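Following this line, the structures themselves.
A short reminder: the numbers here are calculations on the coordinates, not readings from a lab. As the structure is a computational prediction, the values presented were derived from the model and not from experiment. Cβ atoms are built from the backbone, for glycine too; each structure is taken alone.
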Structure I
Amino acid sequence: MSKLPQPSVIKPLSGFKRYLLAKIRLLIDRYERLMLTNFPSTYRMLQMFTVGTKEFSGDVFDYMRISKDLAIDKSVKDLTYNELMCYMKTPKDIRKMTPFLVITALPLAQYVSIPLAFMFPKQLLSSHYWTIQQRTKFAIDDHRRKLYHYRPLFRSLQKRLDSIESPYTREKCRYVFTRLGSGTHPNVDDIVQLKPLFIEQPFGLRALSQQHLVHLCRTHGLRRIFLFKRRRLFQHITFIQSMDHHLFDNELSFEQLRQACFIRGLNPINLTQQEMFDWLRQWQQISKNVDDRTISLLLHTPLFLAYNHPSNWRLIYS
């Protein structure tokens, strides 16, 4: 069986994409000037909108700077955790914000687009414009949707258990599945020992069924993925693994720890800073033992480390 193609996932933008980003930045600047000119009192009242625009513009600027650095002489390994997070998140934010920015730039359109954006911030605006309460609520809602795919994903893995040829490896896998089925979690060493099963058959990325891939995409919050599911999953988890290398280079804020847990499959609400830290340490240990050939193991790690976590169960049944 052929190996999964290993494209360079984190790479500088093409000239055309840099051109488009420059145009997007002009639209952002035009939109900010328009708000200051036409809605001065409203603009002052809606301070969060001002901050959101500056934060979004700043992230786009950083995204362009990082791309330029990568194109000149900087290595992915030289990027900080925050730079990698920006480079991962900003394209999605740009896609979400572009329709709103384009429409708002049209004459008189802002009288409709801006009220609509405040009515439907999750659908029309990036997280830069959300209040702290909205960010928490939307993150919980998104995570709850992910959790509904954990069980069918686990059942799909269980169905392939008897196809493992090696009795020794099969029993190791059965032990891990039994721990999950009994309401606990396997330890890191038990999970890492399953690496050979995630190269090709039965759990390698190339060996997974389309239905399994759909659940895996949903588990990682990847929606509307009809084609190239394997490539999209590979790109997504490669970004996360790159961030894992720098996860504890500098002390993360409480909100950054929460975000890191959400991205990796754990509901951090009501967890202490130390609890989040300890869980992320386990994730990082697995991540360090995974390479491109065994990347499917890291894709399934939310299941192995968080399937029975009390915070996730509380969210499902609350």
Structure II
Amino acid sequence: MAGYIRASMIEGLDKIADREGQDLRPILARYGLDDSIFHAVETEIDYEDMGALLEDCARSWRLPNLGIQLARLHSLQTYGVISLVTRMETTVRGAAHAMLRNQFLHTNGMVTTLREIPGDGLAEVIYAPLSITRPQQAREMSLVMGKTVLAELSGRRPEILSAEVMFAAPRGKDYLSAELGCPVRYGRNAYSFLFRDDVLNVRLKKQDVAFHPIIRRYLAEITVEKGTPFAETVSLEVFRQLSLGVCSQDKVAAALRMQPRSLQRKLKQDGTNFREILDEQRRRRSLALVQQTDLPLGEVALAVGYSDQTAFNQAFRRWFGRTPLKVRRQEGMLA
């Protein structure tokens, strides 16, 4: 499953380059791009390349907060067609969930989840990249963009209480904490931010009721054009549920609004089955948690759905030929 993202996410990078007196073209060329990409924001580019591109620019230009600077140039409209679905909702909550349901139209490189915490008046946005790399600039941009979307939809500044990221704390100024206006916990096992959920109840001011049929038809057409294989849709939902700590065939079927038997039948038509997809997504998430975090291995096992660490260790050896502990201790990345 090749990861893609719309080129709108690097829109404005050329302006930052000009401001800094930098020639962006050689860096773009490393990824098979040129400056025409800034006039074709609907173009899909490689998700991993986008992250690596921003890392190269930040390092070459000595801009440790490049992702944050780029996020400041973006808005809800950066998400293109999926921003349209917000016009068919009545509250920020509905708009946020509608955007997340259609996220695949913007990228399949990350699964984003909105989780409300009952009784606490809190909610959390969780970003689960499908890759095992840690491009800091792209991740910081996503967190800041999440805050921006909530602010635009509600018309007020959301109260962000804390954030978590997988990469290490900066040696100098903490730009991310300053931008989000909250403490950031580094070296954690997730990319997320916690906020007060009252902002989700705000009613939207802009509702284009007359355009609802047009928007629905356009979404239907672009979804068909996208032609996302059913197995890929299931994989993304499995990955999302694993990121929340609980995943089962019944839960995935319910999320996709179908019966478990229908889900298995459609997967069989695609030449796969639920067990194979779950195994692959467990493999991906296990490697990310072992290599990118200091989470105790018993907790890693639980996070990918193994109640017994021995069973997890056996599965890990089957996937990678080594124990989780040996992989964690060695340097470098496994594929």
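Consider the structures I, II: one of them gives 20.2, 60 for Rg and Dmax of the Cα atoms in Å as calculated from the coordinates. Say which. So the calculation was done on II. If semi-axes √(5λ) of the Cα gyration tensor in Å, for residues 238-301 alone comes out at 26, 13, 7 when worked out from the coordinates, which of I, II was used? Only one of I, II returns 26, 13, 7 for semi-axes √(5λ) of the Cα gyration tensor in Å, for residues 238-301 alone, namely II. Of the structures labelled I, II, which one yields 15 when relative contact order in percent (Cα under 8 Å, 6 or more apart) is computed from its coordinates? It must be structure II, since only it matches. For mean count of other Cβ atoms within 10 Å over residues 102-109, find whichever of I, II sits highest and give me its label. If we compare mean count of other Cβ atoms within 10 Å over residues 102-109 over I, II, the biggest value is for II. Among the shown structures I, II, from which was the value 17.1 of mean count of other Cβ atoms within 10 Å over residues 62-69 calculated? That value comes from structure I. I, II: which one has helix-only ellipticity at 222 nm (-39500 (n - 2.57) for each DSSP H run of 4 or more, over all residues; to 500), as calculated, at -14500? Derived from the structure labelled II.
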